[in-house]
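Input: structures, listed below.
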Structure 1
């Protein structure tokens, strides 16, 4: 375990806990705070839920479904090489996340934050439900340099209000006056994996057929973490 991940493990009350990470938009092993926290503290289950039924969730387009299939396929292979497994489930996240957490024996559930209105509502309700079920829950900043509620116009009111800047210069000045953004986290090196029954990715039918119009995408783009590296 790298020193960086050891520092993460010591920062909090989670040492020695079995945990589950609910992946959403961060299908990567590098700079993934929720996954880093889980792997640094103890045995870890990794879950991805294809949620197409929760209220307010935007349906995935065809190209996004193609990209998601290959990204999950690549991530599952990378996790397997490190000794873990990716649990795939399809349905209502509010029902699936607690169910899988219980089946894996996890004591804590971690995820990286989302910022859409519907997504935040789902996460908030799920956090309350998991907490009532005696799971420890923690979310992490993974996608932004600053949390939206930390960069607000003066006199905007309580944290997480809907206030926002209308002019760029004051916003940029507030960013410069804020604390430095966190440094990227190192890549996960190994898993002490927890597991549970999983769907088969091919059964989700994410890839186009009759006709298969994805040849142009495949010729120009490489889904997965390695394809995103510069």
Structure 2
């Protein structure tokens, strides 16, 4: 100045800073800092190695952090099914329902049995020709077991062997078996041909007739 009253700052103050004494810059402290007011201010400060590149502006490592202060972790691809991104690339899932790096795998607890697929939380999709039930734990017999037979494996009926036999427990059991071409028509019940009688069809109707005839002839 003409009276040497104006201080000189060299290099000069930046960003509207005022040279208030020789080589002393007074800055707008809410926006700039540094000896020349060349350093932008971010308040609150940038987090997670974010850089303050302009007043109140944080430049983040966009592959890992987001948000005005680089405080929000990035998960790419994003978390699914209401999972929370709690750290870069880390999804925290509702562990009772979802699993996997992105919470994309449904959870079935207890797990699906017999090669059933967990297709939604606690939903098992079964091979319906072989298994049924909420966990694919119930074997399927089609056609179904008859006469109180139990389906104990896919397509396998376990019968009351004293009464029924056959793949579906549909064949009655006669023990001892029916003789002389008699048919077992119910458990323990033989239906005999006209020439035979008795519980096992082992008595000839002709013999019965002769016995009755001789008994009648005595009178």
Structure 3
């Protein structure tokens, strides 16, 4: 399958390890939602899934900085490159650690689609390299399935775009969303659903996503909707 074939809502809701993420970015249904910020936050979410494999704090700081850079319009690419260039490769790193560092260093790419595709690929390789040879393929496929779920959390359902309804965004709703955004703790998503419903939100996609099992990551489409981010 290719991105040009991804036309139906069912395919969007179910695409998984039989897809190449590079093709997903080419899906016409996704075009209106793609931004450099979303690409970068997808790369961050992938790196956070391999957090324990990243061998030192300096490399983890690069991931944290990419997350901040995605939202900070005052930071320049030169500022970001300075952080990336400070990343050191430790002597005697294992194959898994080398792949994890490659995922982090790939975050330097200045074009969102390449950044997202390559970083996610390295992250899958990290998971595979940590498995016995006979399990590597399945472990990488499982990681790809998890990454596909991250895409859905970040972009929602492009076949059912949700308009911003000002009445929904009470002080309680905005405060809940802002707190989760600031702390990166999305445990209050079900509470956000209740607050939205109390404010008159009857959109099943919004409410079901908040009450669903996740994943919910920085850049989650519902939280972004509340906060007016794209």
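Values quoted throughout were computed directly from the atomic coordinates according to the rules given, and no laboratory measurement underlies them. Worth saying up front: this structure is predicted, and the values here are computed from it rather than measured. Cβ atoms are built from the backbone, for glycine too; each structure is taken alone.
With helix-only ellipticity at 222 nm (-39500 (n - 2.57) for each DSSP H run of 4 or more, over all residues; to 500) coming out at -18000, pick the structure among 1, 2, 3 it was computed from. It traces back to 3.
A value of 0.00 was derived for FRET efficiency 1/(1 + (r/R0)^6) of positions 56 and 152 (r between Cβ atoms, R0 = 25 Å, to 0.05); which structure in 1, 2, 3 was it taken from? Corresponding structure: 2.
Across the set 1, 2, 3, distance in nm of label points 7 Å out along Cα→Cβ at positions 72 and 144 reaches its highest value in structure 2. Each of 1, 2, 3 could give relative contact order in percent (Cα under 8 Å, 6 or more apart), but the derived value 31 comes from 1.
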